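Novice: Presented below are the structures under discussion, each in the form of structure tokens.
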Structure 1
Amino acid sequence: MAQIAKMEALTELKCSGEKFYEIFRSKVHLMPKICPDMVKDIQVLEGDWESTDSIKQWTYVAGNSEGVKTVESIDEENKSITYKVIDGEIAKNYKVFKSTAQVTPKGNGCLVKWTIEYEKAYEDVPTPNKYNDFTANISKAVEAYLLNA
């Protein structure tokens with residue numbers, strides 16, 4: 001029986017943690033503009049851009065073009081957002097897949113810790129390293145966007 005595994009990546013950014021968090025909290029619709037080579041489209045299927053029970057469909061490139069439907073939970077106090085995959089390419093290979101970004105202010109910048117929790121659907125499914133790389137690359141793209149805004 002497979003177990004839930006966890007991967008973490010910590011990225012130090014020069015942009016405001018508050019502004020970085022705000023992009024993922026309520027302005028995620030900007031992602032195709034911020035990093036068009038990585039995020040092709042985001043649509044709200046149910047709810048709106050800010051509610052935690054909203055369902056959003058992401059079309060993105062993480063090695064190859066993929067799409068997923070996500071629902072999120074938000075912890076305002078800890079500046080943390082969790083995206084839970086409920087459908088799409090990832091759901092075909094992983095029974096559980098959650099990606100959490102936690103933002104911690106550090107001087108004039110911030111630290112972003114991405115945690116991916118997953119359970120493989122099949123034994124031969126690869127470890128989701130490409131998604132860890134994807135979150136780091138998106139973080140850097142958001143940083144560049146905020147520093148040039």
Structure 2
Amino acid sequence: MIPTAVLRSPGMVQKVLKSFQTEGGYDMLVLPGLRVLDSEEGRVRAEFTVEKQHLNRLKSVHGGLLATVVDVGGSLALASKGMYATGVSTDINISYISGVKEGQVVNVDCRCDKLGKTLAFTSVDLSSNGRLVATGRHSKFVAQAYSHPENEIGKK
């Protein structure tokens with residue numbers, strides 16, 4: 001059964017982001033500059049500045065980086081619901097709309113569309129200078145994540 005009491009916790013979002021950025025691995029290498037601007041239950045707004053290592057050979061932001069932002073953004077949206085353990089990816093997709101160059105800021109709008117007992121569904125929109133850059137959807141298997149001791153979801 002899914003816990004119904006959910007705590008609104010901007011601190012949880014920061015805690016999960018810090019974990020992504022300090023625990024080693026891929027996320028730490030490619031997104032150390034991702035910053036959370038604000039969060040509320042089910043939604044997180046963040047940003048990052050495109051750096052040289054984020055570029056493809058044509059000097060535009062690499063699509064793989066944007067897919068990683070959709071992945072991490074979906075996890076942060078789940079963290080805003082009180083989940084420290086944010087599950088594992090089952091499906092991720094992204095549509096690329098326009099490019100971004102080095103030095104530009106990318107705004108990241110992450111939403112938890114549905115958090116169920118087995119699966120969670122998130123959406124992430126990326127924009128820069130008022131233009132939509134990419135939009136993505138991320139589905140995650142969360143059934144086992146509910147038992148993590150650092151979760152706030154369901155605690156009173």
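Every number here is computed from the coordinates shown, using simple stated rules; none is lab data. All values derive from a computational prediction rather than experimental measurement. Cβ atoms are built from the backbone, for glycine too; each structure is taken alone.
Novice: Rank structures 1, 2 by distance in nm of label points 7 Å out along Cα→Cβ at positions 84 and 140 and report only the one at the top, that is, the highest.
Specialist: Numbers: 1: 3.2; 2: 1.4.
Between 1, 2, the highest calculated value is found for 1.
Novice: With mean count of other Cβ atoms within 10 Å over residues 20-27 coming out at 18.2, pick the structure among 1, 2 it was computed from.
Specialist: Only structure 1 yields this read-out.
Novice: Between structures 1, 2, where is mean count of other Cβ atoms within 10 Å over residues 52-59 highest? It would help to have the intermediate numbers written out before the result.
Specialist: Details: 1: 15.6; 2: 11.6.
Structure 1 gives the largest value of mean count of other Cβ atoms within 10 Å over residues 52-59 among 1, 2.
Novice: For which of the structures 1, 2 does the calculation of distance in nm of label points 7 Å out along Cα→Cβ at positions 28 and 132 return 2.2?
Specialist: 1
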